[in-house]
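These are the structures, in structure tokens.
Readers should treat all values here as calculations from the given coordinates under stated rules, not as data from a laboratory. As the structure is a computational prediction, the values presented were derived from the model and not from experiment. Cβ atoms are built from the backbone, for glycine too; each structure is taken alone.
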Structure I
């Protein structure tokens with residue numbers, strides 16, 4: 001009787017018994033808030049077998065992003081992949097020199113539409129198209145923050161259609177829902193989606209700290225496994241406290257462990273490695 005009860009409890013809590021994903025992991029979206037935060041991140045990455053991290057700018061919020069990313073890459077060259085910061089879509093003067101200086105593998109994060117900062121830009125407009133022209137020329141993906149609603153989705157549609165040779169990575173899944181994301185992915189092979197910042201610190205999360213992955217997201221990820229990347233999205237100093245980094249990275253591996261093994265490896269590593277040109 002007791003055994004039967006225990007089995008029922010375990011079946012009701014799939015996340016409690018799901019094996020962690022133990023394969024290679026690239027954090028495809030994170031930031032540093034100062035010159036020393038990378039030290040705590042590198043220590044946590046070693047504890048949790050995070051092989052690479054793509055460090056991005058924060059859309060013009062931090063003025064020293066480029067210097068901090070440069071220093072982090074010099075200190076941890078086997079860990080850090082540099083993204084070339086882009087303060088805003090129009091800020092393309094000198095961008096190619098910055099790409100070369102950093103050896104950048106991506107551009108961004110560019111804040112296209114962010115409600116909390118009252119930013120609402122049109123990615124199909126001429127300024128963003130100049131950025132996409134550079135991205136296509138240099139064969140680098142552009143990571144964008146774009147809080148999607150109907151109008152923003154239409155604008156992103158036009159941007160993707162206008163530059164099919166440029167790859168856009170939609171950060172945080174556009175703060176949107178699976179049906180809209182599936183529709184966009186179906187129309188645009190040059191769109192990738194990163195699942196960054198969807199951890200238990202945000203609402204709604206991809207999964208709570210101990211609960212199962214949202215079933216609608218799981219279904220879409222497993223339906224289109226070649227189109228998703230995983231990111232931890234640390235950015236504020238409080239997120240670099242060792243205990244919090246441990247919680248976030250443990251959560252990441254637990255959630256990835258709920259996916260089919262071949263899907264988990266694509267989302268955790270293969271898609272990012274291919275897109276960013278790293279091993």
Structure II
């Protein structure tokens with residue numbers, strides 16, 4: 001099977017062009033290709049598929065084989081692949097995801113290949129039912145106290161098509177991400193698990209983020225997570241609606257528009273292509 005390895009701000013996936021290839025068991029394949037010592041190595045698997053409602057469709061599987069609704073860094077790479085490999089011939093396209101159809105604006109460099117992509121991430125879900133999260137369905141979870149094994153931590157929960165718990169901390173580099181992340185991901189309040197974003201404020205327009213991703217562990221970037229951080233910053237009065245987010249794998253520019261949608265702009269990079277033995 002032919003594949004392409006790509007990353008958006010260090011959030012790396014194995015991409016399969018399903019206009020050409022067929023994948024019978026994507027969950028099992030995700031486990032195999034994601035293994036960094038025995039496979040290709042990635043945060044998961046993304047399938048690029050035909051769509052009847054958009055220019056193309058993506059399905060995304062975490063490194064543990066679980067399917068997720070959307071991936072902000074992943075959808076940028078899907079758009080780059082589609083343009084650079086001739087699946088589309090326009091710089092404004094639409095991609096069908098598990099969170100609906102998203103519009104994307106592609107920006108090419110001197111080589112004529114796509115280097116940056118702006119994604120309309122849609123309107124965030126702010127109610128507990130949107131995540132889903134236990135409690136009153138139409139209640140927001142803004143700056144609430146979440147009890148953990150040995151502490152209580154303040155979180156703001158936002159859905160960007162997939163669920164996120166945002167935590168603001170004083171020192172993100174020395175935060176116990178590997179200890180706290182799994183506790184929140186698997187907390188009984190979140191029946192479908194949750195992604196966790198740890199955020200340090202640099203100013204009202206600039207933040208640093210680390211991500212504990214549901215089904216993958218800590219990743220170098222998370223686009224839906226960065227979008228959720230933008231929303232959580234506004235809801236808690238910490239940031240403006242437009243911010244620069246520094247993630248471990250690179251920077252993302254984000255804006256929560258007054259009309260409700262979140263715009264995310266960031267890089268998309270093709271690393272290499274090859275063939276994977278399916279035996």
Original post:
One of I, II was used to calculate P(r) over Cα pairs in 10 Å bins from 0, in percent, for residues 22-149 alone, giving 13, 43, 32, 12, 0; which?
Top reply: I
Subject >> For helix-only ellipticity at 222 nm (-39500 (n - 2.57) for each DSSP H run of 4 or more, over all residues; to 500) computed as -5000, the structure of I, II it came from >> reply: II
Subject >> Structure with the greatest value (metric volume of the Cα convex hull per residue in Å³, set I, II) >> reply: II
Original post:
If you work out distance in nm of label points 7 Å out along Cα→Cβ at positions 166 and 190 for I, II, which one comes out largest?
Top reply: II
Original post:
Ranked by distance in nm of label points 7 Å out along Cα→Cβ at positions 70 and 254, which of I, II sits at the highest value?
Top reply: I
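Using distance in nm of label points 7 Å out along Cα→Cβ at positions 46 and 214 for the comparison, can you identify which of I, II gives the largest number?
That would be structure I.
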